[in-house]
1. Kindly point out which one of 1, 2 the value 0.15 was derived from, the read-out being FRET efficiency 1/(1 + (r/R0)^6) of positions 234 and 370 (r between Cβ atoms, R0 = 25 Å, to 0.05).
2. Given a value of -6500 for helix-only ellipticity at 222 nm (-39500 (n - 2.57) for each DSSP H run of 4 or more, over all residues; to 500), calculated from one of 1, 2, which structure does it belong to?
3. 1, 2: which one has relative contact order in percent (Cα under 8 Å, 6 or more apart), as calculated, at 6?
4. For volume of the Cα convex hull per residue in Å³, for residues 58-217 alone, which of the structures 1, 2 scores highest?
5. Assign the value 1.00, calculated as Rg/Rh (Cα atoms, Kirkwood Rh), to the correct structure from 1, 2.
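Coordinate-derived values only; no laboratory data. Note that this is a predicted model, so its numbers are computed, not measured. Cβ atoms are built from the backbone, for glycine too; each structure is taken alone.
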Structure 1
Amino acid sequence: MKNAVLLVFLLGVSLHVRAAEDLSVLFEKARFLETGKGRPDQARAIYAQIAGAQALSNNVEVVKQSMLRLLALGAGDEQAAEMRTYSGRLLKECGVGLQDVIDVCAAGSTIHLPDGQYQECITIDKAIRLTGESLTGTVMQVTSDMPLISVRHKGDLTLERVTLRSQRETSERRDIPSCALYVRDGKAVVNGCRIEAAGGFQRSPVGVVGTGFSDILLRDSVFSGYEYTIQFARGCKGTVRDCVVLNPGHCGITAGTDSSVEVVRTVVCGSRFHGVRCTGATLNMRENLVVKNKNRGVYLGNRTAHGTIVDNVIAANASGISAFASANVMIESNLLADCTYAGLDLRDTCRLVVQGNTFLGNQRGIVGFLNGNPHRSVFKENRFWQNDADTENLDPPIVQRPQHPPMYATTARGVIRSDGGYKDKETPLSRLWQKWADHTGHSYEGRRRVETSAEVQ
């Protein structure tokens, strides 16, 4: 009986060895077809046959090499699902590093990231899509003085359903900062992700950096912590859309020198200093909620800012909007509410157009700072209600009061029309308030309760 069991065992071992040898022979045949005969389609079919085998201790290397060759050769749309499976198996079953998989993949490939911890810095220099299995389960995290993800010239990254966490390893200053995502002269789309500081503000100085001739879209994602959470500069084009930016140390979104930045339907809250800053750049903001930042909601300076700020709720900051230098910005149809210093403060060097805004419940509605010149800014059809002082230190002064109270009971209702009604009863701003409440656990109460003679249904 024992001899029979031993015979069966030895036969099984022999079959496994022969199977591994057969796979190795097939692999050599495929390599010859690929490199010697120039027949990649035939080689791809054999590689796929080998990759379909279960990766065991005696064949794992040939299975791994076959999957790597498949990724290198690329595939059409009909093989896209199989290719994603290969990348996931390489990472999970074969112990291949993520950078190695990226390096071998053909441009335009999608790499599936199974749930797990990925603790290596990676560089993208071609078109690659990284798709996590789940937002909470797929985590890329490093302690390093280099960026967690670097996208360089010709790099084109799409990142989906992944959590990034980063912090510095040392206090040494470097030209390329320690951050979660660094894009220079490349493209990046971040969709449905979470980017979190792994340490305090000193250990996690910046989350996302876009510089040079880059084009970056941040969409439907949450950014938490970091001293400077999102930074664009030096020619970068950046878009932040449908995101939440939480608890920055110094500034949530920075439009730096020569950048062009659009911020749409995004919550920016909890900064120890500023929510959004534009210095020497073009900034266009629309339908955002900028709330409870300790210094300024929107900071236009110190270098001259250009752009538009339209249809936003900017509430419960020290100053809603502060404008410096020769800021040339259209500020229109915003609700500036419950600010402990001013809804808007500006210098006489600015060239703002301030029209159709509502200043509600601020310590001061608009404050001017004079330096011996009359204001160059233009004020049209603004409404003031329940501010301690509507305006201060403006030359020439402006007096623009509503004929009746604005028709809302809370800033959470959104942006109003010039006639006192709501621009849109389905305004996205109500959804932004809900996002803010969901992420912070807070409820909103203004400086005072607004009494209304009518309520818009």
Structure 2
Amino acid sequence: MYLEEETNKKSEVISCIFSLKEEVGALAKALRLFEDKGINLMHIESRPSRMNKDQYEFFISVDSTCSQALDEVIDGLRTQISGHVHELSRNKEKDTVPWFPNDIQDLDRFANQILSYGSELDADHPGFTDPVYRARRKEFADIAYNYRHGQVIPRVEYTAEEKATWGTVFKELKTLYPTHACREHNRVFPLLEKYCGYRQDNIPQLEDVSRFLQSCTGFRLRPVAGLLSSRDFLAGLAFRVFHSTQYIRHGSKPTYTPEPDICHELLGHVPLFADPSFAQFSQEIGLASLGAPDEYIEKLATVYWFTVEFGLCKQGSEIKAYGAGLLSSFGELQYSLTDKPRLQPFDPDKTSLQKYPITEYQPVYFVAESFEDAKEKVRKFAGTIPRPFTVRYNPYTQSIEVLDNTQQLKNLADSIGSEMGKLCEALRKLA
């Protein structure tokens, strides 16, 4: 594998991952290729290969000034070693597969690369001229910047004003959920009240909610300071990780926020992530994004917008809301189920091309037949993405497996065979 990662403007490194068979002299032979090209290694580490138990993977970092020489070394590795080398890159000029995280710990590498907001606010933000609010936002940003995978999410003591803002949003939305929200949301919401402290006078803690989600579907929350790029945000979903803000909107406008906040995350997103079918649907979008070209990332982000954020679905003879942008907005939740917007059947090929406004109610919504139907359609859509491999998530190792060799396919077949055996045994006992 080959990836190019800019860590900061002053220091750039290029990293290469390749696999070797466990045999005497294999690593020395590979490293000689670097030495012959005059490449100085800045970092090297090894681990048993997840793709082939008879191989080891080696991760090597070099200075970015060695880019051309490293290309030549990669060509040499492909011809001289018996293992695998795959090219990955964040450089758009390279004709390679864009870099994506392989392990859940890799999310640490981009979680702080936010595009906007965080502790910095635009001039039209309700809290721009409020020094107390800006200082508070910096506190939340520092928590996110210092967080690493596996750590306990720090608890926050919310102020009386912050709780009042939450209470206003909570009270208004709770009156609409029974008539406007999908049944999955209404099934989970009482459980969040019982186990996670969802109350009008209390803002739940991300750590408590994350633990609840893990016990339901394996999804977990990770604090983030602001908006991530579409590629990075979707990659988190592939690992069943949802990057969640911890701050709350400005108290002067409790019914409006120009950015995702904890009201949006906990009231809109979290209840559905506790539903197994919706959790799988969300992960499918994330898996489809891994290694996808930029133009397909834009399409997948649009599909995400019209489903996970602003989706409607059929339930019996009625249409209900399941999108978090609707379930966290009192006004748009009401508007979405009137005759004012235009409703279209969910079709990823068409949905992915639909333009949409960000700062006003949506003129168009897409209606899914069910989460299962939407999931199958997204899977088929993912099959049209031009990438030279298929990926799957391994929940035991919390890693992405790239299915691009016979050993990987054999491992997958063995896993499926084992599960099929359990299914057949259970059916026999029920007969």
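1. Details: 1: 0.15; 2: 0.65.
Attributed to the structure labelled 1.
2. Working: 1: -6500; 2: -12500.
Corresponding structure: 1.
3. Numbers: 1: 6; 2: 13.
Computed on structure 1.
4. Details: 1: 110; 2: 223.
When volume of the Cα convex hull per residue in Å³, for residues 58-217 alone is computed for each of 1, 2, structure 2 gives the biggest number.
5. Working: 1: 1.15; 2: 1.00.
Going label by label, the one that fits is 2.
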